[in-house]
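Peer 1: Following this line, the structures themselves.
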Structure 1
Amino acid sequence: MRYEIRALTLSKILDQSIILLKDHFGLLLAIVSITLGPAMLAGAAVRLTVMPDMPVAVGQQMTPEEAQAFFESFGKAMLDALPLLIGVQVLAMIAYPLANAALVHAIAQSYLGKPISVGSSIGSAFRLLLPLFWTWFLVSIAIFGGFILCIIPGIIAAFWLSLATQVVVVEKVSGFDALRRSRELMRGNIADYFVLMLVVGLVSGFAGGATGFIPQKHLREIFSAVIQLAATVFGSAAVVVFYFSARCKNEQFDLQLLAENIGSGPPEPYEPEDVFEPEA
């Protein structure tokens, strides 16, 4: 098998993520462009249409009077375009889970050495959309409830539930079972995940920040969209590799694969009681 499926160090996780991107970048970029691209184009069109132009060139500082006039016109433009902004937000709320699920499916399949295609990945994401929405709703409630309880429980919940999407897509487990499963996989892996997300965030932030120096606003939107799509692919690859590394570390998933490859029966897989059935 081309990829290393075992418990990995952070450097190895990043290394495997980069190899995956090199092997399948065109296909993964096509998936995220089809699923997420329309929402991004709609958002860019609204921004270009309603947002006032900056009174100074990029890199120059506004005077207090210019800043006040700009923010006043900006606030008025946002109020006038509120219906459009709400529509774009609704579109994004559908597009982002769809893009995420399609990417996770494609990356996981390729990491396991299985064939992938744009159509099969997006089709799988559509079939998982409702279970994914249900799981994300529960994740949001858990994190929000934790933040109400003095913030720290919310941060802990966010880390515990970080792999819920991967569980839904790869293991076809949703709802409360997905939340419990994510917590099991994150046991002993929170520090590594924090550092991994820090690295991914820094790479994406530096790449995205560079577009701010493009003076022409249309070109700036185009380059910003391309970089955001590429950053989404990179982040998804890193988390999928981390997910499989956590499975190998916590439940010897690599030994299960080895047993399957040599034809003997693998250890008993994880089987939730209810799949895709929300609990009361």
Structure 2
Amino acid sequence: MTLRSIAGLREVVGEFDGFILDLWGLVHDGATAYPSSAATFRALKAANKKTLLLSNAPRRAYALVGAMEKMGLPRDLYGEVLSSGEATRAALIARADPFFVKLGKTAYHLGPERDRSIFDDTNLVIASKVTDADFIVNTGPDGLDDVVEDYAEVLGAGAAKKLPMVCANPDMVVIRGGERIICAGAIAKKYEALGGTVAYRGKPDPAVYELAVKQLGLPKDRIAVVGDALETDVKGANAAELKAIWCTGGIHAEALGVRYGEAADPKKAAALAEKEGNVPAMSIPGFVW
């Protein structure tokens, strides 16, 4: 098959009334906004299109807004913001999901201090040692150079005690400033390999897309999902029966032999998508108008 390739969102803007947009790998690289991002946001706003930013960031939405403002992307450029951190926090408070009902009141936080907003108003006690906890909340590595093996001791101790884990970011890896770094999802997969049980919150869970659709208040057939990861953005969109526009200039750029903003060969892109089992409706080289 050959994947439909578009040069920018202007080619399909008439087909949709709203866009669910990924952040890391589409709008910015974790440190810097891509050159076309601000202009594309403005164009969508001028076209009266609704936008919702859906990120697997393991922290509160206000933290994402603050980070984007520092990148030169002011709050008035986009609409709603929903993060896996918000979804995780909500589940920890509600305790409605069967997995969360069984969790205790003492959590061990596997992750950096900057992610602590995820515990706002949860009334959880944060243990300093994993062996003193009832469960683990995994928000990802402490350092940008960390590897999964750096957490072998903590994961081994948690698995030995049969502690359940909540993973607040299903992503395996992201690209930051051109460098590949691991995410919470990679640590969670290792924990599962050790026999641990894990509940994931965020993309590609269809439930988070259903919440996004509800917030946009639009029919599904008038919403497009734009993101760079086949395993999360495209898979989640397909499961939620939403049209996926795959940004080939993100996490899969190296595999496709392109850089952000450069169009990928449609046949090569289609082959990779089929191999991964997550085929989008179309592809785009970046968040460009």
Structure 3
Amino acid sequence: MSVIESESSPEGAGWGTWRREPRTRLRRAAPLPQGAPSPFVILSESHVLGVPTEWEPHAHPVHELVWVRNGALTARAGDRLFTVSEGCGLWVPAGHVHAGRLTAGAELHDAFFAPDSTPLAFATATVIAMTPVLESLLIHLSRTDLDAGARSRAEAVVFDLLEPAAPHLALRLPGDARADAVAEALMEDPSDDRSLEEWARDLGVSPRTISRAFRAATGLSFAQWRQSLRIHRALTLLNEGREVQETADLLGYAQTSTFIDAFRRVMGTTPGSYVGSARATSDRNSVSAV
């Protein structure tokens, strides 16, 4: 997600991202970082951005692996929505259109992989387990003073360590005209608590039509899909430093306990435990990078 241009963005909704805050920076991504050598096998870079940042839909001619520290990245790739936080990265295959939103103050890391020189590649956007060793190697490869032998040895180990993370949070988007209007509105405002019947009335269709569309396209009921979407948003809010109660309020939960139960059902842990684990991962990664 190398930057070639940026501008202040008014409040609004992005492509598969949350409603923009007034101070969000909207950026366009370059195909490759400026001054990228040719040829290369793995090329790494990093950015620290002080404000919420959104990237317009774009694609790269090479594979991309992106991960963050001290924050979260929400990305839309194809028909799926991903939330990437500490300990995970997102692999985007060459040529796949994607867009993303980064929380303020997060440290963004990118690694680009030349398709012809990559012995393994994931055919679709895939969440990758960012172990401390893998992350340290990729940061090591951002150095410009490595000789060819040292670079080749590090790259070989990187390929051995690239593995999908399990479980991970990826939400399939409907891609069905009968449900898309509902999905896009909820992505803009996950706290919207209109019932299925209210949505159907507003759209002039039957509740069964919307329900069937969500189930057929995503494998989830409308209620399950909205709950998962809210947890995606919760991960972003928690990584921004919001308290659990404030996060529950922003997402439209009448009771904080209801939010905690929903979070546990989707993530397998409580919001408080998630935040503690993310901080511990960040501390371990910081130590391993020293």
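Here, each number is a calculation from the coordinates, and none is a lab measurement. Model, not experiment: these values are computed from the prediction. Cβ atoms are built from the backbone, for glycine too; each structure is taken alone.
Peer 1: For Kirkwood radius over Cα pairs in Å, the calculated result is 19.9, so let me know which of 1, 2, 3 that is. Don't skip to the answer; put the middle values down first.
Peer 2: Numbers: 1: 20.7; 2: 19.3; 3: 19.9.
Computed on structure 3.
Peer 1: While we're looking at this one, here's another question. Suppose helix-only ellipticity at 222 nm (-39500 (n - 2.57) for each DSSP H run of 4 or more, over all residues; to 500) works out to -12000; of 1, 2, 3, which structure was it derived from?
Peer 2: Considering all the candidates, the number was obtained from 3.
Peer 1: From which structure (1, 2, 3) was Cα extents along the principal axes in Å, for residues 123-186 alone calculated, if the value obtained is 38, 26, 18?
Peer 2: 2
Peer 1: Out of 1, 2, 3, which one gives 46, 34, 23 for Cα extents along the principal axes in Å, for residues 67-202 alone as computed from the coordinates?
Peer 2: The read-out comes from structure 2.
Peer 1: Computing relative contact order in percent (Cα under 8 Å, 6 or more apart) gives 24 for which of 1, 2, 3?
Peer 2: For relative contact order in percent (Cα under 8 Å, 6 or more apart), the value 24 is produced by structure 2.
Peer 1: For distance in nm of label points 7 Å out along Cα→Cβ at positions 27 and 243, which of the structures 1, 2, 3 scores highest?
Peer 2: 3
Peer 1: Another question about this same structure. Taking distance in nm of label points 7 Å out along Cα→Cβ at positions 51 and 211 from the coordinates of each of 1, 2, 3, which one would give 1.0? Let's see the in-between values first.
Peer 2: Numbers: 1: 1.0; 2: 2.1; 3: 4.5.
Structure 1 accounts for this read-out.
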